[in-house]
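Below: a set of structures, written as structure tokens.
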Structure 1
């Protein structure tokens, strides 16, 4: 009896392995296909990266030096410059602060060199630098009226 049971058990195991082999075969084929696709994509990425690197190098060589500089990077800050602009326009620190959208204490900190303006504040300072006394007074009157 035990002989029949062991033969039956072996036959069932063989049938299960056979059925699983058929099912896993399609998974193995799909896995191999995915691996080859991934390898092809990696080769393509490497080629494109080399092309981009080559184009960047050639683009840098072809750009004239004047076009390389960004106008926003030319903005410089000197604490004495803020005070000079304030005295040139005949403004107090609170007036200049309201014109630039900062507090009077911030203006004092800039003038003493304790802090530096942020880039967006630098562009506002540059805009005030181009104004005259009348334009500044008109702008202050607009701000006070609002």
Structure 2
């Protein structure tokens, strides 16, 4: 009997930005739930480089080198993917320069509180719960 293959895992990086007790979330074109700014790493990119690129592409800000702090690594069911697919979301905070604005495939920005977590993809919902437990979100 052959062993059952491990479920596919999507490795993503995310920028976590909380302001006034609310988490910055984005709505991507064609998606029904909210996400945090971020995405997949390009070949050869470090975590910091990938998160910086994604934040610039999605919300038009430049993240400041040397200000990155790991928030959490979340393993959760992947939204809108084949059954059994997992997402591994490595989350960082970082200071930024520029005004936050939707860009590229992002159709909208929302600042969400703990009560809004059901509007988020499963991994983001888990992040919201974690931030709330730490006292960062209302």
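Summary table
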quantity: Among 1, 2, structure where helix-only ellipticity at 222 nm (-39500 (n - 2.57) for each DSSP H run of 4 or more, over all residues; to 500) as derived comes to -5500; calculated: 2
quantity: Among 1, 2, which structure scores highest (criterion: mean count of other Cβ atoms within 10 Å over residues 8-15); calculated: 2
quantity: Ranking 1, 2 by relative contact order in percent (Cα under 8 Å, 6 or more apart), the structure that comes out highest; calculated: 2
quantity: Volume of the Cα convex hull per residue in Å³ from the coordinates reads 314; which among 1, 2; calculated: 1
quantity: Computed 6.1 for mean projected area of the Cα convex hull in nm², for residues 16-87 alone - originating structure among 1, 2; calculated: 2
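Quick note: the coordinates plus some simple rules give every number you see, no bench work behind them. The structure displayed is predicted, hence computed values, not measured ones. Cβ atoms are built from the backbone, for glycine too; each structure is taken alone.
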